[in-house]
Structure 1
Amino acid sequence: MGCASSTSSTRRDVRALALATLLLAVAMAVGLSVGTSDASLVHAILEAASKDRSIVVELRLPRVLLGAVAGAGLAAVGVAFQAVLRNPLAEPYVLGVSGGAALGATVAIACGIASSTVLGAEVLPIAALASGLGATALVYTLARRGPARASGTSILLAGVVVNAMASAAITFLKTVVPERVAQDILFWLVGFLDTPASRATLPIMSAYVAVGLLVLLRDAGRLNLLALGNEQAGHLGVDVSGLERRTLVGCSLVVGAIVSVTGLIGFVGLIVPHALRRLMGPDVRRLLPVAIPAGGAALVSCDALGRLLFHALHTTPPVGAVTALIGGPLFLVLLRRRA
C-alpha cells in the first residue's frame, strides 16, 4: 500500500513538473511573438534572413530568457524563504532582501562599475549579493529576536524597515550622483527585462542563479523538517543553524544576481509559491522543482501581457509594475486572512 501511494505521488509530481514546463514553453512562445514591432515568430522561424528573425533572436529572445531565469529564481527563493521562516507571506521583495540587493547594485552603478560591460556583468551580482546577504541577516536577526515571531509579524515589520532604509539610501545616492547616472539608476530600479548591454550578462547571472538553486534543491528535504520546530528538527539530525545559513546565502546569491540585472521585481516569490502550495501541499521537495519553471512562466507572461496591452502605444511598461499590480492586492488578501 505504501509503495503504491509513493508511486502515485511521484507520478503526480512528474505531471505537475511537466505541466509547469509546458506553461513555461507556451509563455516563452507568446513572449517571442509580441512586442512593440510587428515581427512574426512564424516568419522568424521559416525565413532565416528576414527582419523578423533579427528582431526575434536579437531583441525578444534575450528578454524572454532573462524573464524565465529571473522568474524561476525568484519563485524558488520564495519557497525557500517561506520554509525557513515558516511564514507563507515571506518573499524577497517583502522581506527587504531585494531592496538590500538593489542598494548594493545601485552603489556599484553610482561608482561607474556598470559602465564597463564585462566588469559590470561580473561585479554587479557580487555587490548585490553582499548587500542582499546583509539585508537578509538583518531581517533574520530582528525576526528571531522579535516578540511576535510565531505569528510572523516581526518578520514583515523587519522587512518593511529594511526596505525603507535601503530606499532612503538609494534616494540619497540619486541626489548626489550626476543626472545621467541618476536616470540610469531610476530606470533600473523600476524592474525591466530589457536586453542586457553585454552578451556576458545573461550567462553570468544564470550561473549565479544556478548555483543558488542547487543549494536550495539539495536542502529541500531538510527544509521540510523545520516545520516541526527547531528543537524537533535538531532531534531528527538536522543542523538547524547551518541549514538556515546555507538557505539564506543561497537565496541571497539568487536574488543578488537577478536584481543586479533586472532591478526590483516584486511578488513573483509570493504569488507562485502560494498558488503551488494550494495545489500541491507544503512539501518543499515537491514545490521547489515545480516552482522553477512555474516562476519563469509567470514572469515571462507578465512581461508579455504588459507588452501586449501597451502595443498600440509602441512602448513597454516595466514588468516590475505589472507584477506589483497583480501581486500587491494578493498580498493584502493573504495578510488579511492571517490577521
Structure 2
Amino acid sequence: MKIGIFSATYLDLKLEDVLKKAAALGYEAVELPAFKESPHLDIDEIIKGNNAKKYKKMIESYGLIISALSNHTETNLILGPYGVDTDGIFKGTKEEKIAHGIERTIKTAQAASALEVPVVCGFTGVENFGRFFPFPYPKGWSEMEKAFLEYFSKILDKFSEYGVKFAMEAHPNQLIYDIYTAKRSLELLGNRKEWGFNFDPANLIYLGIDVENFIDAFPGRIYHVHAKDGEIVSHNIRYSGSIPTGDWQRLDRGFRFRIPGWGSVPWKKVITELSMTGYDYVMSYEHEDVTMSREDGITKTIAYLKPLIINKPYEGRNDVLFQ
C-alpha cells in the first residue's frame, strides 16, 4: 500500500512545488483535481495530442504515480442540487447543469485513460437530502434513485469504453452516504465492475458507523482511499450533536475533520481490514483539519501512517513440531 497526497490541499501552489514537497517527505502518489479551471490539471488539454504522455512523465520525474483523477465538484451537478447551491460550479437550468456534469465526468474518465490512471473519484450529488425522510413526499428518494440509474448507466458505459472505474465517495448530502445506500447503488447498477467506492472514513464516522464495517461490506469494490480522519468531540457531542451548522472552527462543534491519528478513526483496524480484503493501492492524504496548518498535516500524516502500513501478508505457520 502506498501513501499519497491529494494535491487539492495546495491549490494555491504550482503543481510541481506540491510534487517536490510531497516527494521529499516520502509520499509516493498524487491524486489530482480535475474540475474545470483546476490549476493542477486541465483535462481539456490532457486529451490533446501527446500532452498526457508529457504530463505523466513530469509526475513520474518526482518518483510519484497518479493514483486518481478526482472531480468531486462537477459530478455533484448530476443529481443536484440544481439551484443556488451549485451556481458556483456551473450556472444554468437544471437540464444544463445535469448535461454539464455528465459531460465533464465522462471527459475526466477520458483524461484518466489517456494518463493510464485506473480510477476517477467523485460524487453523485443529491437533489434534496431531506428526502431520505418520507414526510412530506414519500416517493422523493426512489425518484432520485431512478435518475441516478439513468444518468450513471450512461456515464459508466463511457467509463467502460475508456477502461476506467468510478469511485463514489460516500459523503453527507450525497445519494450514497452510508453502508446501506452504497449497497443499494450496487443493486441499482447491477453490480457493474466500473462502479465502486473511494473510502473516506471521516465521512462515515460522524454517523456512528464502525468504519471497518464499510470496508468488509465491499471487498474488491474499494478502488481508492482517502487518508482523512474525523473527530467525534466527546465533550461536545451531547451539547451540540455530531453535525452542528456554522463555522468549522466553532469551539462547541461535536464533529471535526482531522488529519490521520488525531481523530476517532481506528487506523490500525482500517489498514488491517483493507489488507485483509485485498486492497493494495493508495491512501491519499486530504487536509480538511481546521485545527492545524497544512504543513503540520503533510508532515504529521506521513510520519503517523508510514509505520502502520502492512507490507506483506501473513505467510502461515512453519512450525517444525507439526511437520
Between structures 1, 2, where is relative contact order in percent (Cα under 8 Å, 6 or more apart) highest?
-> 1
Source structure (of 1, 2) for mean count of other Cβ atoms within 10 Å over residues 88-95, computed value 12.5 = 2
Using distance in nm of label points 7 Å out along Cα→Cβ at positions 56 and 136 as the calculated read-out, with 3.8 as its value, let me know the right label among 1, 2.
-> 1
Given that distance in nm of label points 7 Å out along Cα→Cβ at positions 16 and 272, derived from a single structure, equals 4.5, which label among 1, 2 identifies that structure?
-> 2
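Distance in nm of label points 7 Å out along Cα→Cβ at positions 40 and 176 was computed and gave 2.2; which structure, 1, 2, did it come from? If you can, show how the numbers build up before the last one.
Details: 1: 5.6; 2: 2.2.
The structure behind it is 2.
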Taking FRET efficiency 1/(1 + (r/R0)^6) of positions 8 and 208 (r between Cβ atoms, R0 = 30 Å, to 0.05) from the coordinates of each of 1, 2, which one would give 0.25?
-> 1
Given that helix-only ellipticity at 222 nm (-39500 (n - 2.57) for each DSSP H run of 4 or more, over all residues; to 500), derived from a single structure, equals -11000, which label among 1, 2 identifies that structure?
-> 2
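Given a value of 40, 19, 9 for semi-axes √(5λ) of the Cα gyration tensor in Å, for residues 168-247 alone, calculated from one of 1, 2, which structure does it belong to?
On the way: 1: 40, 19, 9; 2: 26, 13, 10.
Answer by label: 1.
We did not get these values from a lab; they are worked out from the coordinates using the rules stated. Given the structure is predicted, the values throughout are model-derived calculations rather than measurements. Cβ atoms are built from the backbone, for glycine too; each structure is taken alone.
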